[in-house]
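Heads up, there are several structures right after this.
Computed from the coordinates by the stated procedures, all read-outs in this text should not be read as laboratory data. All figures in this text were calculated on a predicted structure; none of them were measured in a lab. Cβ atoms are built from the backbone, for glycine too; each structure is taken alone.
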Structure I
Amino acid sequence: MKKQFAFFSGLLALLLALPASAQFAKPEDAIKYRKASFTVMSAHFGRVGAMASGRAPYDAKAAAENADIAAAMSKLPWAAFTEGSDKGDTRAKPEIWKDSAKYKEAADKMQAELTKLSAAAKVGNVDALKTAFGPAAATCKNCHDNFRKE
């Protein structure tokens, strides 16, 4: 019984992974996906930033919702840096593929800071939001400076 369960669990995992690997049939599809992911993440992060900087009125509920969305979106674009997606309609620098460990480290740090921002936003205190926003924004800037063409 345990062997059957292990076999079927493995088979199910393989079947579920197939759509993910076929998700980007063409490099252009990967580029569109990651650009869309970054666009949505940026829009929600920007709303939080507007509240943190005082450019928009602070709304605890909206801050928490937008920070949650930004944190969730931060997990999506990385799978779309696939082979061949370094050419075409992209602002990604070659360093992403040349030094993928450094890029992954930067992505992981950004995800961690956005998770902290999401937690701070749930406190319902604008000062906590401001404190967490700065380090999160710094991780975004770091990637833009090192891995994104102007």
Structure II
Amino acid sequence: MIVSFFGHASFSESSIDMQTVLNVLEKELQGQDVDFYVGNYGDFDSFSLRVARAYQQLHANSSVVFVMPYLNNVRCNDFAKKCDCSIYPEIEKVPLKFAIIERNKWVVQNSDLLIFYYKTIGKTRDIYEYAISKNKRVINLAEQFS
């Protein structure tokens, strides 16, 4: 099972706490081992990494996978060290300014469950709508808990 997270770069943990998200994951996943796909470009990404690590503490065969938008990028390389492994989708021919968008589409296409936190129009909503158009299983935490 692959679970991925998407949310606003400016996210406040006061919006939703880690235990609430862990409860959602336990309900949805029923203790399955999971590969969590995470990013590294905002507050929600940092929160997601902590949530994935907390789930991993309960389910030791789960892993945290950083899906890199860029190769040979210091910020990406540093973040990759916080994860169990990293992968780079086949997007090297994509212009750099579109790399994150294409990485996000790849993540959606390769995920079984997508956990979102979005409230406003923007890139998070765009990828949410893309996931819906691909008939993916999605949960928007902002809708359920705000």
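Structure notes:
- Mean projected area of the Cα convex hull in nm², for residues 57-96 alone derived as 4.3 - corresponding label from I, II: I
- If you line up I, II by distance in nm of label points 7 Å out along Cα→Cβ at positions 25 and 105, the top spot, with the largest value, goes to I.
- Structures I, II were shown, and P(r) over Cα pairs in 10 Å bins from 0, in percent, for residues 41-80 alone at 34, 47, 15, 4 was computed from I.
- Structure (I, II) behind the derived value 8.3 of mean projected area of the Cα convex hull in nm²: II
- For helix-only ellipticity at 222 nm (-39500 (n - 2.57) for each DSSP H run of 4 or more, over all residues; to 500) computed as -25000, the structure of I, II it came from: I
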